[in-house]
Structure P
Amino acid sequence: MNRLKRANRISFIIFILFLLTLLLSACTNKEQTKHKIPAKNERPKGSITSIGREWKLPISIPEGEGEFYKLVGWLSDTEVLYITNLEQTSSIFRYNLLSGKSKLIYKSGNPIVTVQISPSKKYLLVHSSPSSYEGLVTIIDPKGTEHLKKSFASYELVFEWNPYNESEVFVSKFDQDWSFQLFLLEMKKAKTTEIFLPQPFVKWMNESEVAFLNWDKQNPSLFAPLTVKGFENGTEKTVVPSAIHFSAFRDLLMTITVNEQDQSKATYSFFDKEMKKLSAFSIPQLTKFSDWLVPFYDYNEQMRQFITFSPLTSGESDSYSDGFQLLSYDVKQGSSKLIMEGLENEPINFSPSGEALLYGNQFEKIIDINAKKIYDLVKEK
């Protein structure tokens, strides 16, 4: 009898274990159905793609081509331009980040001061210096074909491409006493025309208007009205009464003003070309002896992303030593995010896709934004 009871009890336990196994199996299957199988070309959420892993770095300067001078900018997401110097000559190379190969596109018999890439990347403006008081402007295409050469007697030159008509460039010519003349350089017509405006630093607002901060030379100030002037009809209007800095892009105007509620902060405001305010944000502000420190920034039109360095606290720039945050700001959404921190305030330049930044006083470094990692483009000496 006891043997029969024991057998029944064992059968009952086995039955219970069987039921538990079925229940656990059902729960597991139900849980598994919640996981979405990624589509063929879809990255699983949470995965971070590191484009930096694909870059062939550092750049190896071709033998006999001198020393690295500086990197110029992006031709595409996979190609950059750099300059080398050899004695009194300079060379411009294209460098493919994926293949690790350099290609010579232009040689200058004079030292190159700078190269400026046009907004569409169809042209390169090469500023070379035959002497201390002469600037030679040569416009080439990315293959190295010359389209224009023009010499300016000058101590310094500043350029501004017309993003609406890339055959036109503003050239601000400075003498040693910093007096200036402003010229419109027309590439297709191969001519220069002097333009009479009160300020040397001018940006294109649209096809027919230019903008500038109209500083009062007689009464120096930390602020100036932002003025828009018709290039052909001469009409003039003030669009922002008091600003310390501005920049104009094809689809956007950015101004920097002192925050009205907290004057230790700078306010960055974004407007469309009809001066409708899109969004704004404020960051701590650093002062210099006679003006304000404007941290380096850039804007990616394709992604509508503005990126800038920001100090952690306000104060004097000479005594500030806490490093800078690199912040990305979505102009349309009005939201910002921290990319990296503890960096130096040095020039930055977005790649066309917005996934990478050239960084450094010579653009000698490159930042993989998604991976938040900095790579050296050239070997340190």
Structure Q
Amino acid sequence: MNAGDKGIYRHYMQKEIYEQPNAIKNTLTGRISHGQVDLSELGPNADELLSKVEHIQILACGTSYNSGMVSRYWFESLAGIPCDVEIASEFRYRKSAVRRNSLMITLSQSGETADTLAGLRLSKELGYLGSLAICNVPGSSLVRESDLALMTNAGTEIGVASTKAFTTQLTVLLMLVAKLSRLKGLDASIEHDIVHGLQALPSRIEQMLSQDKRIEALAEDFSDKHHALFLGRGDQYPIALEGALKLKEISYIHAEAYAAGELKHGPLALIDADMPVIVVAPNNELLEKLKSNIEEVRARGGQLYVFADQDAGFVSSDNMHIIEMLHVEEVIAPIFYTVPLQLLAYHVALIKGTDVDQPRNLAKIGNG
């Protein structure tokens, strides 16, 4: 099926959500060899540059910014490299200090995002160690003007709300983390776990997509809602941000995302029976903290929708809907938990009757 053909799908966005297992397979093709990440496409001098990296600065906009936010957790916890993520339109207009041996990474689906391009050009004057673009369009301005580039190979994305471009960006970023951890001489188990997780990811997402009908039924609850709150902790916090962005982009529901630990610093004042609260809850070391945040919402009458690991010990009740998720490898959990939030936004938008592929006031090229 060519990119311009919706086939059996009602919208390009729906098609592109369902294309994610194959898109991720394409992203991985030729890049895993003998249990290791192989990014030799970067060229013969890349290892010399990457081995000098002591800091990473990521620039992006919109959905790409959220993928950068996820990768910050990975670069720091798995590769031991300090990482900052900044909105490109902020970076380009402020006077910033450059860390020693800092690698500039830009993220963009199109490679033509004006603010991200301007940030890259500015970085060349500021003394960065080098630049690396992660992009879906070979030959785009961002790719041509960067020292190094990695293609996401997601295939053409037509829907304005980005789906497969986001999950393939995360896939590439995780491969880069694996490579940097090896160059830094860290424990080989880090790369092993990343490779194992990434190889399992397409089938994990395929299994998740089989829950689509369950999520479609939940979306009915949002038909008369005007606001929504998304919560996550750790590397799932940016996934909550992405879930909120998708919902507001295509359903026009005002949605906010918070790090769950911030509830008591303001958002709890918003909680009532008319405020759906969507939570991403993998079974990790932050689960008990997250459960106490969920109790704070329940105690105030909030309607909870918890996308929870099947081993996390949640039970549905009157005001708490549990959507059980397959237990997945911790390193790929942020990518995996993105998909149900994409489906939720899609089905809510259908109920609201919006133009899913062409949301009002938004355009594709040059945005992200």
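Laboratory data are not the source of any read-out in this text; all were calculated from the coordinates shown. Just so we're clear, the structure is a prediction, and the values are computed from it rather than from any experiment. Cβ atoms are built from the backbone, for glycine too; each structure is taken alone.
Can you say which of P, Q returns 0.75 when FRET efficiency 1/(1 + (r/R0)^6) of positions 119 and 223 (r between Cβ atoms, R0 = 35 Å, to 0.05) is computed?
Working: P: 0.75; Q: 0.30.
Answer by label: P.
Assuming 135 is volume of the Cα convex hull per residue in Å³ as calculated from a single structure, say which of P, Q it is.
Q
Quick check on the output: 20 is relative contact order in percent (Cα under 8 Å, 6 or more apart), derived from one of P, Q. Which one produced it?
Answer for the origin of the read-out: Q.
Given structures P, Q, which gives the highest value for FRET efficiency 1/(1 + (r/R0)^6) of positions 167 and 335 (r between Cβ atoms, R0 = 30 Å, to 0.05)?
Biggest value here belongs to Q.
One of P, Q was used to compute semi-axes √(5λ) of the Cα gyration tensor in Å, for residues 63-270 alone, and the answer was 30, 21, 19. Which one was it?
Considering all the candidates, the number was obtained from Q.
P, Q: which one has helix-only ellipticity at 222 nm (-39500 (n - 2.57) for each DSSP H run of 4 or more, over all residues; to 500), as calculated, at -13500?
Working: P: -3000; Q: -13500.
That value comes from structure Q.
For distance in nm of label points 7 Å out along Cα→Cβ at positions 127 and 247, the calculated result is 4.5, so let me know which of P, Q that is. Could the numbers behind the result be given before it?
Numbers: P: 1.7; Q: 4.5.
Answer for the origin of the read-out: Q.
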